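Engineer: Right after this note come the structures.
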Structure P
Amino acid sequence: MTLRNTLTLILNGGWTAEAEVSRNSGKACLKAAREEGWNAELLEVDRSLPEHLIALKPARVFNALHGQMGEDGNIQGLLNLMDIPYTHSGLLASSIAMDKPATKHALGHLGIVFPDDIDFRIEDDRIIPDSGGAVVVKPRNDGSSIGVVIARGADHIPAVTFWPDDTALMVEPYIPGRELTVAVLEGEPLTVTEITQDRAFYDYEAKYSSGGASHQLPA
């Protein structure tokens with residue numbers, strides 16, 4: 001039996017803020033895998049995932065989950081415990097990379113410069129100091145620009161009810177400029193891409209709506 005004939009289980013969905021984006025990724029991955037002749041199935045993740053994995057006995061897992069639970073070390077830890085091979089980063093890298101302040105701390109040791117930030121939770125009584133300019137308020141461990149707000153000073157930060165009660169937030173000074181991105185494939189950087197859009201910033205709608213943004217490469 002070849003690798004292609006054994007079951008590749010694609011995880012998608014879930015119950016977090018990025019579930020719908022994950023479902024789009026999962027469908028695309030399933031289509032691509034089957035077109036290449038792989039025995040692949042798509043699984044909508046719920047809180048009974050361990051039981052599903054035991055029943056399905058996949059040879060490997062393709063992780064198409066986005067955001068919390070899927071990219072923060074939780075799924076990676078479960079699959080490690082169940083001794084199921086999986087794609088993408090492992091537990092340690094995932095848990096650090098999904099936590100923005102932790103990532104800044106780790107990469108700061110490599111000489112990479114970041115803006116200062118304030119880290120807090122909604123239930124904190126701490127007052128966000130006014131930096132005298134615009135600030136970016138965002139969840140410390142969500143992706144896809146979900147929950148990101150650009151506030152033109154501390155007085156313009158939305159009421160705390162804008163975010164769920166248990167959201168851990170961070171505040172950074174807003175730094176205007178061009179939106180550039182560089183993907184890395186198998187350790188090699190790809191072409192620098194410039195992203196332009198008509199919105200205030202590269203937010204969720206710009207990222208995932210048809211025609212929401214333009215990508216120019218090379219920049």
Structure Q
Amino acid sequence: MLLKQKTSSSTFQLLSWPRSNCNFIDIYGHRVTQMAICGTGMLLAMGLINWGTTTSSAAASYAFYAIFKTFGPVTIIEGIRTSMIFQDVFGTAYAAKVTMNNATNIIIRIITGVIQDADDNSYRRVTVVYVFLAAASTVISLAMLLGTFWATDLRILQFTRKQRIRFGDIINERKERFQGPAGKLSRNISKTCFAALMVYVLGSWSAWIWGAITGNN
């Protein structure tokens with residue numbers, strides 16, 4: 001009975017952790033900053049696993065990965081929610097995010113599978129791919145962080161809950177601009193990005209089928 005209670009308590013804590021993290025980010029803001037921290041942390045983890053030569057470096061890599069893997073997705077999801085103009089379609093936006101993740105996972109698995117097969121099943125070259133991906137995420141997140149000093153839409157992502165209330169006029173102005181004639185460019189960009197996502201998904205399907213046929217999946 002005691003074991004069952006402990007298991008239930010652990011399960012509750014595990015399920016409630018992402019929600020607690022979301023509330024923390026919602027209250028204290030700085031979403032782009034947290035993205036940059038997570039990107040840098042993942043780069044550190046991948047660098048340790050790629051260039052580390054000791055058991056300690058491998059253990060440290062897994063520790064960093066576990067920490068920043070926990071914070072990263074929650075920060076992105078909270079950033080999506082905050083940046084959306086129409087909150088009632090958040091489910092669709094989240095589905096698009098999951099779809100992109102799944103498509104990327106398929107493509108990366110195919111690429112790393114081919115690299116590993118060509119290197120006699122060694123992980124030496126495979127880890128380089130993950131170092132590159134972590135470096136790319138770090139560069140993008142740092143660029144977004146710099147952009148918060150000039151771009152209003154990025155600066156809104158940094159707002160705390162109190163700042164969103166205080167600067168509600170700025171948020172409302174962005175919403176009106178997106179809905180008006182001046183928002184035509186933004187809407188066209190959104191449509192283009194959605195079309196690109198569909199092409200990306202079709203590409204991942206093609207990669208999966210190719211991998212299944214050639215044995216590289």
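Every read-out reported here was derived from the displayed coordinates using simple, explicitly stated rules and does not represent laboratory data. Computed from a predicted model, the values in this text were never measured in an experiment. Cβ atoms are built from the backbone, for glycine too; each structure is taken alone.
Engineer: Could you tell me which structure in P, Q was used to calculate FRET efficiency 1/(1 + (r/R0)^6) of positions 45 and 85 (r between Cβ atoms, R0 = 30 Å, to 0.05) as 0.95? Provide the component values of the computation, followed by the final result.
Structural biologist: Details: P: 0.95; Q: 0.30.
Label of the originating structure: P.
Engineer: Next question. Given a value of 30 for relative contact order in percent (Cα under 8 Å, 6 or more apart), point me to the structure among P, Q it was derived from. Walk me through the intermediate numbers first.
Structural biologist: Values: P: 14; Q: 30.
Only structure Q yields this read-out.
Engineer: Quick check for you: by percent of Cα pairs over 31 Å apart, which of P, Q is greatest?
Structural biologist: Ranking P, Q on percent of Cα pairs over 31 Å apart, first place is Q.
Engineer: Out of P, Q, which structure matches -29000 when helix-only ellipticity at 222 nm (-39500 (n - 2.57) for each DSSP H run of 4 or more, over all residues; to 500) is calculated?
Structural biologist: Structure Q accounts for this read-out.
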